[in-house]
1. A value of -9500 was derived for helix-only ellipticity at 222 nm (-39500 (n - 2.57) for each DSSP H run of 4 or more, over all residues; to 500); which structure in 1, 2 was it taken from?
2. When relative contact order in percent (Cα under 8 Å, 6 or more apart) is compared over structures 1, 2, which one is greatest?
3. Figure out for me which of the structures 1, 2 the number 1.20 belongs to, where Rg/Rh (Cα atoms, Kirkwood Rh), for residues 51-90 alone was derived from the coordinates.
4. Suppose log10 I(q)/I(0) by the Debye sum over Cα atoms at q = 0.11 Å⁻¹ works out to -0.85; of 1, 2, which structure was it derived from?
Structure 1
Amino acid sequence: MSRATDHESVSIYQYTDEEIDQLMTKAGECVLNWGTKDGWPVGVVHSFVWVDGKIWITFAAHRHRAAAIKRDPRVSVVVSSRAHNDPEGPHGQACCKGRAVFHDDRETLTWMYRQLADKVGQGNKEVADDFYSLLDSPLRTCIEITPEKWITFNSGKSQAHRAGTLDESELSAPASSDTERMAVEKANRGIED
């Protein structure tokens, strides 16, 4: 079966670094995921900013997620292209595994709140200033997440490939999930190519 018709092989539709940067810059929301003390993965939708290849998120320091992330700073962040309005922007999703570092110093918090408020305000100073006032609370903290691994799916490339209009040079190398694990799973299910 050719790649263009094998809808199970999706790892070949990865974002480029530039597309990740576009998605993370344009998207207004993400899902921050962490592990609870008893091992459950949980997540919450957050507004965020993407600055110099890092994800910045703020929340109240008394939230359970603060204690959980301090206990284990390994987190993941998921962003969907549905979280931006740009029809020309990358379409699909990106998930990164990363580690969070807390920042509670006034200089960093002021900078982060302004970045986030300006993003939410989208050029409207009144909206941005109002959101900044909401964020500027003595109970808040912020985290800086450094991505260590990206898992992405570029739905635009997938659609173009299925239509036969994507240049093969734009495909990514398939991941082991498609080169090894899929064959094992097909064998387990009695599926022949």
Structure 2
Amino acid sequence: MIDNIVDITLLSFLVILALAIIRMRSLFAVVMLFSGFSFLSAGLFVVMDAADVAFTEAAVGAGISSVLMLATLALTYSSKNADKEEKPTTHKPWLPLSVVVITGALLIYGTYDLPSFGDPEAPSQLHVAPYYLENSMPETGVPNVVTAVLASYRGFDTLGEVTVIFTAGIAVLLLIGGRRRVKPNVKKNGGDREA
């Protein structure tokens, strides 16, 4: 019962944050609200016993993404746009809207040949899933099967994925940093003095 109350509370806060993000014009406030949204999502995943997904959401969503967006705001800051607000659109959103609608329709069309949800004869239910469902708790002691698979059975694979995400984050930070301007070394009249 208490888990349901916590889930509903967190989902309500997520909806409130999503509506606030849509209404905001200040880019800094939007970045901060996105970070809060990711943080609340991570909390919701923890309540649902999906610690691996919560960790990824906290690290990537609330952590690295927020840092990268704040760095982008800092690098693109100009005195003309002192309040850092989003500029009003000058075009009609029909083309992006139509692309989103067509892509969504194609994705829905692509799901028609999938087996029904929970179908016991689906290929995913006939191979390794029964082994994981029966043995994950006794072998790993983790109550969530997905977490047991990602952290125990496929631990090295998960480590590789985290390494790829870390490397991509470092690469983006290096690209954003770019080359620093080196100021010419101007010697003073007295030269360098030793203390």
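1. Clearly, the read-out refers to 1.
2. By relative contact order in percent (Cα under 8 Å, 6 or more apart), the leading structure of 1, 2 is 1.
3. Derived from the structure labelled 2.
4. Of the structures listed, the value fits 2.
Every number here is computed from the coordinates shown, using simple stated rules; none is lab data. Just so it is clear, the model here is predicted, and its values are computed rather than measured.
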